Structure 1
Amino acid sequence: MKYTHSIVKAPAPTPQQDLEVEQLAQICREREGLELSLDREPVRRVGENNQLFCYENGVLIGFVCLVSYTDIEAMGMVHPDHRRKGVGRALLEGVKAECRLRGRSKFLLVCEAAAPDGAGFARAVAGMYRFSEYRMELNPVLFMPYTPPKESAVLERAGIEDLDRLVSIQAAAFGDTEEESRKSFTRWLQEPNQRFTLGLLNGEAAGMLRVATFGTPPDARVAYICSFGVLPAYQGRGYGRQILSETVGALLTEGLEAIRIEVNVANRNALSLYKSCGFEEISEYQYYEVMA
């Protein structure tokens with residue numbers, strides 16, 4: 001049997017498409033018990049499409065959004081009644097084409113671990129498993145401000161003039177290449193929904209983190225704490241906990257719907273730190289590398 005559907009690409013959704021995406025997500029959540037949080041980025045460049053919609057007879061039956069970190073990440077959904085009809089593969093071909101237009105040869109397909117068809121689909125399209133992450137959300141009731149027992153770091157908002165320091169911390173803390181970090185950080189430093197914070201000791205950068213906020217005020221917004229790292233020489237001395245705690249305390253005053261952080265499931269030290277700051281696991285996501 002031949003199925004007919006159409007793929008529509010867009011830099012950002014219209015209000016009507018936003019409503020359709022949320023309705024589709026709610027169906028998937030209710031039927032499959034998923035968290036299914038789709039955090040969509042602002043428009044960056046003309047011709048760069050981060051949203052892919054699949055329609056059948058004018059009804060939205062599938063959706064994928066792209067988020068650009070060091071890798072492009074793709075996460076989406078297909079209506080449970082329209083699975084195994086080529087919708088997922090059609091959307092995936094659209095993602096591949098978009099990646100090639102951006103000069104990327106691969107991307108990460110993100111699947112919620114609880115999704116009954118997620119991992120199977122990733123393997124069916126030749127996805128290679130890379131890693132898994134817990135998505136954690138702050139429980140404000142559990143949050144307690146932290147002050148280090150000795151010298152405190154001074155937190156400052158970072159700007160483009162701090163690019164070299166940010167790149168150095170990223171390379172030392174995470175092993176990322178300076179070329180990739182510089183490209184990503186330069187872009188993020190110019191975007192209104194991204195902000196970097198540096199932790200300084202005697203004027204020297206000891207650590208950093210980035211906050212990415214999704215959603216448009218005054219509507220509900222979600223903040224993600226990312227790129228959180230401390231130079232090896234300053235690790236284990238409470239500075240990371242202080243940087244994280246002060247950032248969370250400031251975010252709590254902004255009327256956000258949620259404050260989230262993601263951590264590799266194998267990183268027990270980071271997981272313990274985040275729990276001690278009031279974060280709780282809400283879901284697990286698996287990442288598969290797919291060639292474009």
Structure 2
Amino acid sequence: MENALSEKLKDFDIDVEQLLKDWNAPGVGVGIVVDDKLAFAKGYGYRDYEKHLPFTPATLCPIASNTKLFTAVAAGLLVAEGKLTWDMPVRDAVPRIRFYNDALNNTVTLRDMLAHRTGITRHDTIWYEAEFSRKELFERLKYLEPQAPLRQTFLYNNLMYAAVGYLIELQTGQTWEEFVRERILNPLDMSSTVYTIADMLKQSDYVVPFTEKRDTSEIYKIPYYEEMGGVAPGGAIIGNIQDMSRWLIALMNEGTYLGREVLPRHVLKATLDQLSHFPTC
């Protein structure tokens with residue numbers, strides 16, 4: 001397998017370096033999982049362009065909305081335990097949740113919230129650069145008027161993931177962060193993964209954000225976005241190639257990692273089934 005992979009990757013370094021040039025990107029980490037192993041891991045370019053520090057497989061980097069699948073799987077674990085359901089109104093399990101009207105209260109399900117099909121648009125200005133707690137955001141769902149009928153269109157919504165994170169807390173007594181670490185990160189040996197920029201900066205190997213100056217090829221350093229607390233279940237996780245490969249191994253192997261079932265197969269299937277469809281252009 002190693003020889004076959006090496007043959008397939010013989011021009012890979014050249015291709016990645018060209019991609020960095022084409023996109024004017026400082027650096028990137030690449031991991032390739034084959035079957036149940038991390039078969040290739042390498043960093044390209046710089047994790048800190050200004051200081052010319054190299055990107056490595058251990059470099060911590062925010063995974064942004066890839067966090068959402070962790071939240072969906074976490075919720076699925078509670079479905080497996082009978083503490084939530086996929087397709088009954090979510091208020092049946094958690095009466096404290098309130099939407100804009102009774103029609104939504106009586107119909108919105110956990111699956112609707114995770115699939116961005118509640119008909120409620122994103123309202124990111126509520127949480128962006130704000131200090132609302134998850135509980136405070138949860139309590140504001142009742143003010144969000146839907147823009148489309150339920151289950152008729154895809155409307156991306158970080159607030160729904162924040163709300164699901166709070167549902168997890170209400171049903172377990174653990175914060176979303178505690179539950180995800182106990183039930184997903186720890187069993188997968190994802191010991192480098194953190195939730196906040198502050199915790200990332202305590203480590204020795206992490207990315208520094210840069211962006212491109214408009215209409216030029218010049219890139220410059222920008223601040224980290226650090227106000228994820230309330231909406232952390234929608235985008236807070238920070239990891240590296242080494243840790244994320246273990247997550248990918250579990251996803252590719254029906255929840256199995258190192259020969260043991262870490263995540264129930266039926267939970268992964270439910271979270272990976274396609275629910276929203278997009279017309280091709």
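Since every read-out is calculated from the coordinates, none of them should be taken as a lab result. Since we're looking at a predicted model, the values are computed, not measured. Cβ atoms are built from the backbone, for glycine too; each structure is taken alone.
From 1, 2, which structure was semi-axes √(5λ) of the Cα gyration tensor in Å = 34, 23, 18 calculated on?
2
When Kirkwood radius over Cα pairs in Å, for residues 89-152 alone is calculated for each of the structures 1, 2, which structure yields the highest value?
1
Determine which structure produced the value 14.0 for mean count of other Cβ atoms within 10 Å over residues 129-136, calculated from the coordinates; the candidates are 1, 2.
2
Identify which of structures 1, 2 gives the largest calculated value of distance in nm of label points 7 Å out along Cα→Cβ at positions 33 and 137.
2
When mean count of other Cβ atoms within 10 Å over residues 49-56 is calculated, the result is 20.8; to which of the structures 1, 2 does this value belong?
1
Ranked by FRET efficiency 1/(1 + (r/R0)^6) of positions 97 and 233 (r between Cβ atoms, R0 = 41 Å, to 0.05), which of 1, 2 sits at the highest value?
2
Identify the structure, out of 1, 2, from whose coordinates Rg/Rh (Cα atoms, Kirkwood Rh), for residues 121-192 alone was calculated to give 1.10.
1
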